[in-house]
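Visitor: Structures for review follow.
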Structure 1
């Protein structure tokens with residue numbers, strides 16, 4: 001999920017810090033995030049339904065990204081639409 005946010009310019013570099021327990025991530029924020037939220041419950045979505053979910057979750061067309069888990073891994077809704085993959089909605093950022 002971090003790579004998706006990095007690819008779209010929402011975060012910079014990130015690193016995992018092992019503290020001997022669960023660990024934590026150190027993330028460089030680039031100041032472009034207005035809102036980010038997990039999608040609960042994790043709705044199933046078909047390849048043709050991404051436009052409908054964009055209208056529900058994002059403020060405008062081509063503003064923000066929905067993060068989806070698919071059979072080929074975690075990716076943005078834009079990549080999933082191009083590959084014609086459905087999946088489960090994880091989160092959104094704009």
Structure 2
């Protein structure tokens with residue numbers, strides 16, 4: 001499984017519907033699990049981003065499909081970062097020779 005960091009901002013529609021944010025987060029979690037992924041953490045934040053989430057997915061395509069589904073609802077915009085744990089980073093370093 002690949003790990004991703006999602007940096008999430010509410011759209012104008014999303015902020016208008018802020019009272020639904022925890023239910024929308026649960027719906028996203030359920031959708032990711034249905035596709036074989038896992039939302040490891042999802043937190044609401046102060047600062048540049050409204051929500052930050054750590055998600056495990058089978059591959060880029062699976063995550064992208066899930067983000068397209070949630071993005072089409074019009075409540076959020078996302079920035080996605082691929083993340084590597086220490087073991088994966090050691091494997092990357094070994095490939096450098």
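None of the figures in this text is laboratory data; all of them are computed from the coordinates on show. What you are looking at is a predicted structure, and each value in this text was computed from that prediction instead of being measured. Cβ atoms are built from the backbone, for glycine too; each structure is taken alone.
Visitor: As an exercise: relative contact order in percent (Cα under 8 Å, 6 or more apart), calculated from one structure in 1, 2, equals 30. Which structure is it?
Guide: Source structure for this number: 1.
Visitor: Assign the value 43, 27, 23, calculated as Cα extents along the principal axes in Å, to the correct structure from 1, 2.
Guide: Corresponding structure: 1.
Visitor: Still on this structure, I have one more. Determine which structure produced the value -5000 for helix-only ellipticity at 222 nm (-39500 (n - 2.57) for each DSSP H run of 4 or more, over all residues; to 500), calculated from the coordinates; the candidates are 1, 2.
Guide: The correct label is 1.
Visitor: Related question: Which of 1, 2 yields 13.2 for mean count of other Cβ atoms within 10 Å over residues 18-25, as computed?
Guide: Corresponding structure: 2.
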